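Pasting the structures in now, so scroll down.
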Structure P
Amino acid sequence: MTWEEWLKLLEEQYPSKQDVYPNIWSYARSMRERNPDPGLATAEHYLWGKKRTQENPMNVLEGFLLPPAYYAAKKLGVAQGRSPPSFEQMMAGNLGYIQGLWE
């Protein structure tokens, strides 16, 4: 599945999971523990950025730094994640930070 398809699925399923997970990113993260699909990982990066901006609009400023820094750290082997470094994940994270301002 593409990350956009994962995002749509997560958004459809999350309302019934709100009593267990405090936000949709937490739900995506729990699904990611069971499913290694790179599209789900990309959706999780998007939702993280969106969550951060919705918590505080000033967090959009970290969106210019954190996704590229995390990507570079994973690429250089300094940081390890549950997925390999992906430019698409970095861009989805940036998009999430920006989208969080409008929702």
Structure Q
Amino acid sequence: MEDVIRKIIKIEEKAQAIMATTIQENEAKKLSTEEYVSTLRDKIIGDAEKKAKELRKRELGENAAYAKEIKGKCDQRLVEMVEKAQRHEEEWIAYLVDKVLGD
């Protein structure tokens, strides 16, 4: 009977050791998984920030090109307006004088 009790005690000790080992392995896996998730999250956030920065840079470049195009058109339009004013200056002055003087 004592042999049976000793065997049961040994089996219980082995079971406790297995349980302790299993708990340690689970904790190690949990920490490993948490580290992996944290690293993955950091990588994803870093990649997203990098992509956003690239998109902003590209958009600013496109906006600068568009602004340059619009400025060129405005400059050209201003030159045309000045040229037209110079061509018609005498005519417009005469017209205004006639209107003011009532002739």
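The numbers here are math on the coordinates, done by the rules we state, and not lab data. What you see is a predicted model; the values in this text were computed from it and never measured. Cβ atoms are built from the backbone, for glycine too; each structure is taken alone.
Supply the structure label, taken from P, Q, corresponding to P(r) over Cα pairs in 10 Å bins from 0, in percent with the calculated value 17, 48, 32, 3. Display every interim value, and only then the final one.
Values: P: 17, 48, 32, 3; Q: 11, 12, 11, 10, 10, 9, 8, 7, 6, 5, 4, 3, 2, 1, 0.
Checking each candidate, the match is P.
The value 13.6 for mean count of other Cβ atoms within 10 Å over residues 33-40 was derived from one model only; which of P, Q is it?
Values: P: 13.6; Q: 10.0.
The correct label is P.
When helix-only ellipticity at 222 nm (-39500 (n - 2.57) for each DSSP H run of 4 or more, over all residues; to 500) is computed for each of P, Q, the one that comes out at -37500 is Q. A value of 12.8 for mean count of other Cβ atoms within 10 Å over residues 17-24, calculated from one of P, Q, originates in structure P.
For the read-out distance in nm of label points 7 Å out along Cα→Cβ at positions 25 and 41, a value of 1.8 was computed from one structure; give its label from P, Q. Before the final figure, lay out each step's value.
Details: P: 1.8; Q: 2.8.
Comparing all candidates, it corresponds to P.
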